[in-house]
Structure 1
């Protein structure tokens, strides 16, 4: 029967689509990278999505985050994402968590429920905890390395963490994972050296913070506010979604 996923089925087949419908994927962090991952997973027919992010849409997100528009500024990202997922696929099941993922909040999640985990969060401690929890549960995970301060979307590639180079975040992750005895991790990363953002205090969140009152992690607390754009985080998010969909559907060329 013709439906919104018919074109996808022409590539992955009926059996592959059934696998996607039956899959449950958790996306931790639904900002610039994770938002596009969620969008592509929903449009690929993933049946159940867990979306985890405690942040609200900020005006400065509009340049790069798919759920961010002038209309959604101030709303919780997971609320906006849930509404969009259900507009794409009313039959999808969405579990949303207004949670900042960290070792202190890890016990809120049962990783054995997931068929795949996407790490699109910013903190090293959170990323390491996600990898460890996924490993304990025997669940595949893919992790986004640094996308901020990059301008070449064609430079990103999929690799094992121990095959990466140049990326500062990947370097830290390699070191910390090795300490923990974790021998592999699929990541999306770029060898493009990160640029140093222009230090313009007239437009910097550090001096013109517009976060709502009570926001826990304001940009004023950052050492440096990274520059970003519409075309790098989106590409990273779509690469991640592609890896998840191909693996879960059992796709072979």
Structure 2
């Protein structure tokens, strides 16, 4: 059992940022730390995907460090403290769970979600947001941001009643993309490709498929199969650079038939 506590972490960060601390830590800003916050979040997800709990504990610690780092910088400039961060999230969780912390009664998960959205709407009014689409960070991964934007629009009825409409839209966008390729209009190709991605994300939303997870799964599968090609080529004494596409395609087909290549 470790003797370290959350307070220990706060004190360590304060020390690192002090005149007697670390030069690198002292020169960091909210902006300079942004990349590390994103990287640590993805490493947490990677540990979850691997079902690696020791790694998950470590990566959650790294992510927590980033939160403490930002809070320390803000405290030094008088903007807010770690106590403010904790108070804000505690108040939000209590406010958004009136069925737990107040006398609101719910009979299903769906009712919980309805109440959650109603409370968030009240919060948006208090924050003077001008659009139902406000609040989705522009820095989110593109597929995730598209899904969040579409979901917000759908909540006010801006969507087809059935998936058939979304499928027809996908076919329309694919046709337009093919036309842009035919005419070799680069700006138009990029625009139509964006429309195609957006339509695919919309279909994922109708089918309750996480587009980020779906694409990552396919990418991981590609990596496994390509590594199989590399391994088989080496066993055959061949170099990938000298192999034809037909030869590699035969190995690709073999990889598809091999469990977890």
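Coordinate-derived values only; no laboratory data. Since the structure is predicted, the reported quantities are computational estimates derived from the model, not experimental observations. Cβ atoms are built from the backbone, for glycine too; each structure is taken alone.
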Relative contact order in percent (Cα under 8 Å, 6 or more apart): greatest across 1, 2 for structure 1
Among 1, 2, which structure scores highest (criterion: Rg/Rh (Cα atoms, Kirkwood Rh)):
2
Here FRET efficiency 1/(1 + (r/R0)^6) of positions 21 and 133 (r between Cβ atoms, R0 = 25 Å, to 0.05) has been calculated and equals 0.50, so which of 1, 2 was it run on?
1
Quick check on the output: 0.30 is FRET efficiency 1/(1 + (r/R0)^6) of positions 29 and 109 (r between Cβ atoms, R0 = 35 Å, to 0.05), derived from one of 1, 2. Which one produced it?
2
If Rg/Rh (Cα atoms, Kirkwood Rh), for residues 173-236 alone comes out at 1.08 when worked out from the coordinates, which of 1, 2 was used?
1
To which of 1, 2 does the computed value -10500 (helix-only ellipticity at 222 nm (-39500 (n - 2.57) for each DSSP H run of 4 or more, over all residues; to 500)) belong?
1
